[in-house]
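Participant: Below, each structure is written out as structure tokens.
Since every read-out is calculated from the coordinates, none of them should be taken as a lab result. Worth saying up front: this structure is predicted, and the values here are computed from it rather than measured. Cβ atoms are built from the backbone, for glycine too; each structure is taken alone.
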Structure P
Amino acid sequence: MSNERPVMPKWKALILASRPPFLQVTILPVSLGIILAFYHVGHINWLYAVLVLLIACFMHLSVNLVHEYWDWKSGTDNINVNAMRPFTGGSGMIQLGLVSPKEELAFGLSLLILATILGLYILVVLPVVRIPLLIIGAIAVFSIIFYTGPPLKLAHRGVGEFFIFLNFGPLMCLGPYIVLTQRIHMEPIIVGSLLGILTTAILWINEFPDVQADASVGKRHLVVRFGLKRARYGYAILEFLPYIIQILAVFLGLLPWITLITFLAIPQAIRNVRICFENYDKPKKLFPANLGTIKNHLIYGLLLILAYILIFVIPINPYLGS
């Protein structure tokens, strides 16, 4: 058996280390923020729309790289025998010797700086909404630096899941909406929260195979704290909670009733939870749930987008009681 390292250009290895396929969890809420802005005001600045999408994507790729550097530093990715890359245990680019840890960190910080520069441009040209955008940007930068970075190590303290929900949920949808409408509205907060919960579910189920390695280096996220058997119930809540919230929001007239077409995705959620409950302690058999949770987020998000498109093309009264 050959012990030779795989050959790959450095730039390609760095891109793979940033895990661009996971940009789904950024692109969907940002797109919905843009669609909601157009839906509410009837026009948007497409240059600003592209800029906020780029900012969000650069920040997402940045946190993947910075987070992987600190996981290498703590040792969890190096001892993780249950890793199912790229879903759990990092990208593996460091372990394969294709990039150095410092190269990953430098690339991640470069993307963060680029996103910050673009964000500062937005703040300069849109002074009316400078304060809320500054707050959203500050939370994002804080989360990227300290998610697994010292001294805070948010993921180690059992609050990493909350920051994932916050950044990839309400803030990811509200930010573009504010840029494009220069106001704050409840609808993008609710819509973003629905996707944020499902993004947290992706993180949650991906923590199952990592639990032994993470616990051994003191990375005590919520799955470690609850234990695999009890963490199953947390995962089930995350998979089904968006549907409950959505029903309440529609009933209260906060979301269009046509958004309930997302219930077409619920069979996938049920399948994921069943696999998790049956195979929570068997990483290889759990893999369909890891993949299925990403699929559920994608289907749900696309159905939400479709719902708002249908409002444009079909003459319907979208809100109950209006």
Structure Q
Amino acid sequence: MLLDVKDMSLSLKREGKYIRILDQISFHVNEGETIGIVGESGCGKSMTALSLMRLLPDKARLEGKVVLQGDEITSFSKRKLEKVRGNQMSMIFQNPLTSLNPLQTVGIQIEESIILHTKMGKQQRRKRVLQLLNEVGLPRSEELIDDYPHQLSGGMRQRIMIAMAMACEPQLLICDEPTTALDVTVQAQILELMNEIKKETQMGIIMITHDMGVIAEVCDRVIVMYAGKIVEEAPVIELFLNPKHPYTLGLLDSIPKMGIRKQKLGSIPGTVPSPEKMPTGCRFVDRCSHAMDQCRNTLPEMIEINENHYTACWLYDEEVNKSGSIGSQKPETAFHY
């Protein structure tokens, strides 16, 4: 196992008190595996990534365990963690234009982690940077190495971000919506590139996105997050063919499906609750058409529905089933893709 996250919780200080943003997140990533984390904005996807990298405000409170290649990095000091970030574990951020330094050439920025984590000489570093530019499919690398970010297109900047992240050949790559700002053609090229890199290096990838199409394209397993909690986890094909949680069903119902004519795409009413006003029971209860009294009073735990398919929903709890409370409330799970 490459990464093992157990009961990770994050609280941020607001107006003198701590507000829980992530609540007991648990998952794992194997070598050569791509895990998708999907959900609406405000569900905690990016905060999960920043928590793994420990790129948090000084007053943030992080609990639980994050074990990377056998080392519990949650207990690492800042100095020790600097040896891990960019080396064993790297991250590609959402907006490459704001993530890149406009005052430095792309070559210098790619070289930075190589200087930090290796003992390469100047000529070796330049050769490595040129190699990385070629590997991510950028032309005229000899000229590009001395260009500034504003001289490049969005797709080229994103490839630069990938080159920076891959500079020291990390075992784990965290991608925070890396294709959001790109057109569909460039997006397809970036996703194909990442698939190729994974096959060649056997690194693990965490792909954070709100786009179920991206999930279907590159992921092996999927984690569905809602309001700081994991509500469903399954292999990607299983999730698309047999979704269980009403929130997952809502996400999938909003996708246009080939060969099926619909006057209107599905939508989920309401918005994600704020961390300060979280429901007592299931966090999706106010937006769920299948909600019961049990949902309003008690937070459901993750239970296994099928092999390696887990969900946190009272609709599938055996005790609630025995009591007859569910009846015909279970949502329809037949999808066509």
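Participant: Of structures P, Q, which gives -23500 when helix-only ellipticity at 222 nm (-39500 (n - 2.57) for each DSSP H run of 4 or more, over all residues; to 500) is computed from the coordinates?
Facilitator: Label of the originating structure: P.
Participant: Work out the source of 15.6 here, i.e. which of P, Q gives that when mean count of other Cβ atoms within 10 Å over residues 130-137 is computed.
Facilitator: Structure of origin is P.
Participant: Turning to a different aspect of this structure: So P(r) over Cα pairs in 10 Å bins from 0, in percent, for residues 178-313 alone, computed for just one structure, reads 10, 35, 35, 16, 3, 0; which one of P, Q is that?
Facilitator: Q
Participant: Can you rank P, Q by mean count of other Cβ atoms within 10 Å over residues 98-105 and just name the one with the largest value?
Facilitator: Going through P, Q one by one, mean count of other Cβ atoms within 10 Å over residues 98-105 peaks for structure P.
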